[in-house]
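Visitor: Next up, some structures in structure tokens.
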Structure 1
Amino acid sequence: MEFETWEPVYEAICRDFGYPRTDDEEARDVLASLTTPFDLAQLSAVDGATVAIAGAGPSLETDGALESARDADVVIAASTAADVLAAHDISVDCMVTDLDKNPETVQRLTAAGVPVAVHAHGDNVPDIRRVVPDCEDKYVLPTTQAAPSGPVRNFGGFTDGDRAAFLADHLGADRLVFVGWDFDDESVDAMKATKLEWAERLLYWLEQRRDERFAVLDGRRSPIETGAPGVLGGKSSSSSSSSE
């Protein structure tokens, strides 16, 4: 995804949460200083594949979700979903995280040669400085929600889960299967609930761009609030696997 396409959505997110853009840019620059360019060829298996996008919701541990993850060609896990899947002997091909929960998993996976998309945003600079230097640099894919810079990329997306979906789309996934996604999880706080609302909007936008119907949105599309006209919605005229 071109940043020019993503930027209006990013600006809407910043307005909604009151995030200063400069904080994201500063975090991006810290991550850039600690990483080198990531070779996307390491994730070439995504191209043309059925990709399971594993969220960290309670439903991930149900038999149906675990079976879907096992049946997928590729698994991209958001945050602690990587640990849940590992506990059920399901390996992941990539992890997406902003380092807020399980940094030891990030370090373990990169040491084992599994790519991890590490995300920089305004309030995780201490985590970036603490965790990233101890990772195997070759397997760290640095990302931002601000403008890309240096080795730091922006594929679109906001939460770990929807960023995983946008990454898979960028890499040319044929089909996205969502497991462990619980938009109505009543155990989350108000801030997390608002982030889940944005994740839902962004997946709705992504399925329109891909001309695909995500089962995770079945029964939910009509009430989705997509924001200002032109900010979300409409298919991309370019290929989902086009480069930035």
Structure 2
Amino acid sequence: MSSGSGKVAIVTGAGSGIGRAVALALLANGWSVSLAGRRAEALEETAALAGDAADWAMPVPTDVADAEGVGRLFEATRARFGRLDLLFNNAGTGAPPAPLEDLSLDAWKRVVDINLTGAFLCTQAAFRLMKAQDPMGGRIINNGSISAHVPRPRSVAYTATKHAITGLTRSTSLDGRPYDIACGQIDIGNAGTEMTARMAKGVPQADGSIAPEPVMDVQAVADAVLYMAGLPLSANVQFMTVMATKMPFIGRG
């Protein structure tokens, strides 16, 4: 049984950062949300932060790179809430900064498995559920990052997967048309989370210097995803960039 709005979402990477902020925004606006992530305690904490809406949050510990685990996540969502209206493909990781030639194959594969294969597996499962349900259809939003446009130094694995997410978004958008499945991508720059705390201290720039970068409130990202998710399936935000206004992105290079 779903919440008052009747809308149901799966948010991956829901135990912290952008995923947590988006999940809480959806719950606060009447959505039922399956919280997916690898750390059960972090998912439970996200649910608790939802306050009165916590009853409509379902933590489901999930490794998105594991096909069987992804299958269990989507089946649990169908069994509890009856359908799926939104998948936010947000789970992601990066490799420690290293010269391209020194990046280990294991580190490369870990980033690809989580960032790209994980998003693909969740998209596949969402298609199966959204095509079979009545009414048919739903929406998929992929977290692309501004690294889907330009890299940071020594970030080949993360950058390559985020460029690939753009291809996944476009193919999903095209292949989903006959089934009323809309797919869009949000590219985020320097949202204020645990992951970007280092920005204030200084991060490597393309010219070899180290410089602090501004960040924005992660709530701006949650609000943007909420807007995309709230559109009728006859409309779609194909790509949206939300970034800290003064970060050194426009004009890089």
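None of the figures in this text is laboratory data; all of them are computed from the coordinates on show. Because the structure is predicted, anything quoted here is derived from the model rather than measured. Cβ atoms are built from the backbone, for glycine too; each structure is taken alone.
Visitor: Work out the source of 0.95 here, i.e. which of 1, 2 gives that when FRET efficiency 1/(1 + (r/R0)^6) of positions 79 and 207 (r between Cβ atoms, R0 = 35 Å, to 0.05) is computed.
Guide: Computed on structure 1.
Visitor: A value of 16.6 was computed for mean count of other Cβ atoms within 10 Å over residues 7-14; which of 1, 2 is the source structure?
Guide: Working through the options, I get structure 1.
Visitor: A further question follows. Using P(r) over Cα pairs in 5 Å bins from 0, in percent, for residues 23-62 alone as the calculated read-out, with 5, 15, 12, 11, 15, 22, 15, 5, 0 as its value, let me know the right label among 1, 2.
Guide: It must be structure 1, since only it matches.
Visitor: Given 1.2 as the derived value for distance in nm of label points 7 Å out along Cα→Cβ at positions 191 and 215, which of the supplied structures 1, 2 does it correspond to?
Guide: Source structure for this number: 2.
Visitor: Work out which structure the value 17 belongs to, where relative contact order in percent (Cα under 8 Å, 6 or more apart) was derived from one of 1, 2.
Guide: 2
Visitor: Tell me which of 1, 2 gives 0.9 when you compute distance in nm of label points 7 Å out along Cα→Cβ at positions 183 and 223.
Guide: For distance in nm of label points 7 Å out along Cα→Cβ at positions 183 and 223, the value 0.9 is produced by structure 1.
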